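*Asks:* Once you scroll down, you'll see the structures, which are given as structure tokens.
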Structure I
Amino acid sequence: MRSTLELSSMSLDPEIQRRILQCVDEVLEALGKSEAKLFISYLARNLGLKKKEIPHKPEQFSKGLNMIFGEQAANVLETAIVRKLLTSLGMDPRTKPTLAGAIVIVKAEREKSS
């Protein structure tokens, strides 16, 4: 698996970035809109992670999920985000990569089809 540093240097298609953020929003908003906003604010304030940086720093995002929700709930949330992302891109959602792993998979699939 690639590290956050490697992902931040990867070029991500703007459409993929948009879909990642959309999936993050949809899953977090299931907890409540104000809770989702609070979590995003927490990331910015405590981890220096802006929402638009999540596609490039998924491991830092996962760290924030773990800090706020605990490991078990964070895993459930991240799995839901990954499944939603893979499904939205017509890929097999049964795989269980982390968000960082899913981004690598999506990028590789996009490069193959280009």
Structure II
Amino acid sequence: MSETLEIIFVRTCWQYTPEDGQWFTAAYHWFNIAEGCAWVACASLVFRRFQTHRKSPSEICYAIAFLAFAVTDFAEAWEQSSWLIWLKLLNLIVLFQLRRTIMSRYYPAAKLY
């Protein structure tokens, strides 16, 4: 049973090593960095919308959740581990919940963000 727990919670699945020369390693690394930058952009848009409209302080939490997801992508660019996957899943659940609440309550006509 301890091996199963190790796989589920603490196993390192992948690490970035630039000297290994594999195209997938480099592509995966840079994809995660680009994805993290996209989440930072989403956080910036949400924070800017909050500054413009100031409809709910929950939008600050929403922006922070996007930033947290960006941080996990930046971490994943160097190492993918099972605890990081669980953290990303938890953060994704929080993001969806915040989005549903904020968009339905304060911006029902908005379609994008």
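Every read-out reported here was derived from the displayed coordinates using simple, explicitly stated rules and does not represent laboratory data. Note that the structure is a prediction, hence the values are computed from the model and not measured. Cβ atoms are built from the backbone, for glycine too; each structure is taken alone.
*Asks:* Where does the value -22500 come from, among I, II, when helix-only ellipticity at 222 nm (-39500 (n - 2.57) for each DSSP H run of 4 or more, over all residues; to 500) is the thing being computed?
*Replies:* It must be structure I, since only it matches.
*Asks:* Let me ask something else. Supply the structure label, taken from I, II, corresponding to P(r) over Cα pairs in 10 Å bins from 0, in percent with the calculated value 14, 51, 31, 4.
*Replies:* Answer by label: I.
*Asks:* Compare mean count of other Cβ atoms within 10 Å over residues 18-25 across structures I, II and report the one with the greatest value.
*Replies:* Answer by largest value of mean count of other Cβ atoms within 10 Å over residues 18-25: I.
*Asks:* For relative contact order in percent (Cα under 8 Å, 6 or more apart), which of the structures I, II scores highest?
*Replies:* II
*Asks:* To which of I, II does the computed value 1.11 (Cα Rg over 2.2 N^0.38 Å, for residues 34-73 alone) belong?
*Replies:* Working: I: 1.05; II: 1.11.
Label of the source structure: II.
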